[in-house]
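Listed next: structures, encoded as structure tokens.
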Structure I
Amino acid sequence: MGAIRNRTDMFATALAEAMIRWRWIVILATILATVGFAMGMPRLAFDTNYRAFFSDENPELAAFENFQATYTKNDNFLIVVRPADGNVFSQTTLAAVEEITEAGWQVPYAIRVDSITNFQHTWADGDNLIVEDLVRDAHTLSDTELSERSAVALNEPLLRNQLITEDASVTAINIVLQYPEESAMEVPEAVAVVRALRDRIEADYPDIDIALSGVSMMNNAFMESGMGDMAKLIPLMYLVLLAIMMVAIRSVSGTIATLFLILFSSIVSMGSAGFLAIGLTPVSASAPTIVLTLAIADSIHILMSMRQRMRDGLPRRDAIVDAVRINFLAVTITSLTTIIGFMALNLSDAPPFGHLGTMTAIGIAAAWLLSITFLPAIVSVLPMKAAPRKPDGKDATARMGQLAGFVTRHSRGVLIASAAASAALIALIPTIEFNDQWVNYFSPSLEVRQDNDTALEYFGLYPIEFSVPADGAGGVSDPVYLERLDAFASWARQQDGVTHVYSITDIMRRLNRNMHEDDPAYFRIPEDRSLAAQYLLLYELSLPYGLDLNDRINIDKSATRMTVTLDNVTTQETKDFLDAAEAWLAENTPDYMHTSATGAQVMFAYVAERNVNSMISGNIIAILAIGLVMVMALRSFRLGLLSLIPNTLPILTTFGTWALLVGTVGFSVAAVGAVSLGIVVDDTVHFLTKYRRARMERGASTAEAIRYAFETVGMAVVINTIILAAGFAVLAMSTFKLNADMGLLTALAIVFALVLDFLLLPALLVELSKLTAPKPQSGEKSNEDRDYQPVA
């Protein structure tokens, strides 16, 4: 067995021998500890609120919560009704809408239902103001009456393009809900009722198609997407890992041992999340898949080293001990750096990414501990053999040595080519555009995405909310305020991407016309404040329960709500509209009317930028911490500093490639840097620890040490890269876009890390050694120019 040169090797050897000696106790203790952590898993629950993606300190969330406290929550179901004949104003379709409207009040937690049938139509009867449902008993209406109702609806600004399309081919029913937020099952309960209603209506009215959209459907989709991914991706991940391990390790026993290890690591991760009361989201629910992928890395290195030592003739027990000794420092460093990278996610402004980081870090820590305790114990019990080496130059180890020889002989050219290619890709990063269309977070294969697309096509689905202050209590009746508010609404309607504007001024204009015997000439803002206040009071007294104006005017009538609905706009288009709206208000209204927009679309418009800013500091901290760990572990400031180059370039080249291939990213990009940084370091760590071992223990030259690193760890790094890339590629199959993007980006970074660690890193080592090595005397060869011989 190789000589033990330092305390780390001594500790690792003693630990491995103890694990083998007490193997049955270690295996039993591992199982009992895993069962203990599993007790926390029943405490896990999915968070069914998109607000979970925003921290309590998020200013956009705080503004939105304050807005909803003033008016009402915006949690809703938007039920889109499409008759096959393209005519909403038929007896059959209106009867279905009436039925849905009536049933909508019975949906759990519903506080308001709006449709074209229960729209509070006003008209004058002499000096009286009549307020009544636009449609009653649709099945009894004549063609003339249906035509009259159609004309009213299509000429009503509050209905057209909000609950009825301009061609009257599609209509919608909006159900507003107020959840007590006492149980995670409130949203699924309401969704189940609405889905049952849809199924019943479609069965009773076969010529009507119904799509379900709205905030509550989105919130429920977060849970269903996360659960679906866990049910689909985790088994798929096990199959992928099983296939790769069987090919790489070529040992059934080694594969079984590794499967137990990654299973136990995932259980510890999820159980810990339950004990820590971490709410599951589609993002944090991907933790088991990531843990499965990362937990295998340590096992691969130890098992492959063990297999190599057995092929060299060592008995199985000695091979296990030597494999742990050789890899102990590397797997410890890689686990620590990966944990640092994932823990940096806790600096994200989006809590789900922090939860993902914590859960994954716990799983990685568990995998590291199990790889140096449970793995040696169980491998010593299970039968394992190693095939004899192939003839020289025919096996993978020899091919790794040949690659090392090529890189060291052509180090300057390899360095220049690698640096130039990296620089070219990095130069593309500024062209990336942030775009978070939160309705499109879900795969087109999901029903919720298809229904959202339907709602977007006909009505738009991105509401922008304004709470526009008046000049004191009762000020909403001031004609000056109403005129400026009406002008703001008119301006908004003219903007690109706006499908509808809901303003209280449309009601005031209609009331003014009604109170003047429905004379069209009076369809304007009342000129007298007291008269406007009387109209408003009379109207409010005539409204039925649940359809009042509390969702539009605050309690002391010092502010009103204006809602601007946008179609499928990009994040930048949303920001442009918000900036333009604030500029218009600043230029065209009194100071007291100046306000800022809020709403879910506003929150998501800024979340990518906010997360990137918050994660910049997190990534800097992670880089510095990882660099410090590398310096201390390698006991070389130069190598530790050098390691930062191949550790950061893969991330930057990945973003450059993404800019070239895709061009847009969502706020998940903020997490990719920290996640990738913690993972891509692994290859560098294993390469440099083997390189340093050859230099310090064997007195090898730079070229020989590089060859030694390639031959001892090269194939393990390749296999590890395949496993990690495959694992994150599986994550890319998620139905949740943030996970899919993160999976693809991380898989790309892992592949780039392998290329750069096999090309750029050794080339750097050779070129730096040439700069720092003393020049040889005339006629002598330098230590770096010796023939490249394999290091046994």
Structure II
Amino acid sequence: MNITTIKKILFSLLFLTSLTMLGQETGKVSGKIVLSGNTPADNITVRLKGTKYNAVTNDKGQYEIKNVKPANYTISIKSVGINSVEDNIVVTAGQTTIKNFSLSESKEDLDEVVITKNKYKQDKPSLSLRLQTPVLEIPQNIQIVSGQTLKDQQITSMSDGVIRNVSGAVRLEHWGDLYTNITMRGSQIQAFRNGFNVVSSFWGPLTEDMSFVDHIEFVKGPAGFMLSSGDPSGLYNVVTKKPTGITKGEVSALVGSYDFYRVSLDLDGKLDKKGKLLYRFNGAAQKKGSHRPFEHNDRYVIAPVISYQIDDKTKLTAEYNFQYANMTEVGSYYVFGADSGGYATTPVDFTMTQPGLPDTNIQDHSGYLMFEHKFDDNWKLTAQTSYFKYLQQGYSSWPSTVGPTVDGSLGTGEIIRNVGIWDAESNMYLGQIFLNGKFNTGPITHKVLGGIDLASKDYMADWGQSHDLDTVDDPFNVNNPDYGTPSNGLPNFDHTTPLSVRAAAAGGIMSSEYAAGYVQDELGFFENKLRVTLAARYTWISQTSWGETQADSHITPRAGVSFSITDNLAVYGLYDQAFLPQSGIILNGDKVKPLTGSNIEFGIKKDWFDGSWNTSLSAYRIIKENELTADPNNGPNDPYKIVLGEKRAEGFEFDVRGKLLDGLNLIANYAFTESIVTESNILTVGSVVPGYAKHTANAWLNYTVQSGKIKGFGASIGGTFLAGRQTDTWSPGAERLPDYFKLDGGLSYEIGKVKITANVFNILDKYLYSGSYYEWLSAYYWQTEAPRNFRVGVTYKF
């Protein structure tokens, strides 16, 4: 044995001895943290107060802090969505101090980050819904689509399959991936973001990219008492990502059929050592083609958020979202066919779009400033303001004439395509302030809510310039399409004259202002087993459109009862009303009246197996009065409307959501919807209201192997079925929309910090479409969905 080897052995022995001595001079702290129901709490930060010692729990709720100097310490646990805990411990040299915690989830969720018991089910609404009550106990049907659901299904925007996760939600006709326009309970529902009504016109807002979305809340029925004026059919509330206080990051890349490429980044962390100044940054870039030629929709997104915890009671959050879309002209999804031909008479990849048209560009800005102050554990004040700016410069395509014409100028399959300008700008100034409180009067508990909403919105658009691409002598022929230079040339619109001047000439100026105050009290009896909700809202709104101004005010009451038969089973009943001004011009000169509506709803909700999964069943009846609707004899942008009179929507909805077994998660739903005219001077009583499906059913089943050699391997299968589909106009034509069935599925594998997900959509390769009949064109139109296609994604967490 040479001298070098001896030195290495002696050094190794000395090193091991020093480690042993070091271990004897220090101690360890370890333990397990669980939430209610003995659910492991992962990603919880545990620290020894006033020191550098800290650890984060793993997916089993376990933590370990090594090499701690012997001393007395205060162990502290603080995380969003839980009640903070502190306790004293003693660390002894050479020993392990075990400290376990059972945490209670906080009723105040300052960061709107909800700690979930499984990836598909969330138990509490966001702060932006203003309620202090778990979903199980709220007397209303509220469905929450979790962030993990969006990831597993590879959903990239609000119009990219989100609605499959909610009973009764459909998009029977749409502007592609420009606007979402969801129909539920027989009508188009309102679009909200972080509790703000972000609808500035019938056509908005731009679909949210999922890169900055935390989760989405669907509220069935009127909810004006807690948000703002809106349609009695309901709303969806997009909740954006906020800082969590946990330093982490995630980068994802997606590729797919039809030239689909996407990357996204999510960074979450602290900007100071004490964790008072937090940040969150999300960004995405996407190139997206289509199964139709000459069509694309590219997106670029940045979304920074900063929050500052001024003290233990006060917090300030600032957020900015920017979306940029560069896309083919609006309307490129549409295909038109002759009256005698019916739907789907062209191949699934057929297009009427003219190559060479300039792209349509959209900039969507939104900024938020939120102030939160807790007076004590029972009272909290929240104030927030936001500014939205929407800019659009582009085009919209729609045919002028579809053959065969009566005069014989056009034959079967011959069309004169038309392109119109669509430059638009929208500004919205929104403000809210509300107070949540809790107190007791004897044995009765009270959860009170009161607040004020203010808004000023304006929208202006130039859609007054149009150009026929084709001529009667040389039309576009659907059966023998020619995508060369059109016979009438490409348009040359005026974009230089100020938009305000062009919009005024085109009748495209709309604005609205509203102010509202509301109050609600949820009274709890018999140790909160019985809950009675009483609320009222006063709303004043002034709205101008098409040169006409309407101003009105209304008080909308609300009453609800919820009773917990057991801790996991609740039944409820609800009565509430809605109030919404309308825009348009009635041809005979009558004054436009606000839409009013009332809703009666009953339901039952149950959490199963300690809250692992949930079922909800609801039945409702909605009556709407004075509703305006488009005149089927006029074009899509025509201001003239007809008064529907009164309509009734009724039905029932069933939802299942959550973890059935370890690794097995399910989302499934079914809805029966029927909407008819009950009173009208124009339409036949009993006429079916357009724009919904009588039967909708969805399911998404996911299983991930929990142990063994293929641990982390997962498989998913899901489908959507629609029957009794109604067209989106009052002119149904001779042919009805057929039933719809789409089957999707996928595989995934997660190992360590890496997850690979691959999904196949429209597995059966069906010709899927939605559409309607336009009487003024004597033509059917439809929009096809992509044939069988795939997406493969890789996510790396750090």
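What follows draws every value from the coordinates through simple rules; no lab data is involved. No experiment lies behind these values; they were computed from the predicted model shown. Cβ atoms are built from the backbone, for glycine too; each structure is taken alone.
Structure values in brief
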read-out: Value 15, 39, 25, 16, 5, 0, calculated as P(r) over Cα pairs in 20 Å bins from 0, in percent, assigned to which of I, II; value: I
read-out: For relative contact order in percent (Cα under 8 Å, 6 or more apart) computed as 10, the structure of I, II it came from; value: II
read-out: Value -21000, calculated as helix-only ellipticity at 222 nm (-39500 (n - 2.57) for each DSSP H run of 4 or more, over all residues; to 500), assigned to which of I, II; value: I
read-out: Distance in nm of label points 7 Å out along Cα→Cβ at positions 28 and 660 - structure with the largest value, from I, II; value: I
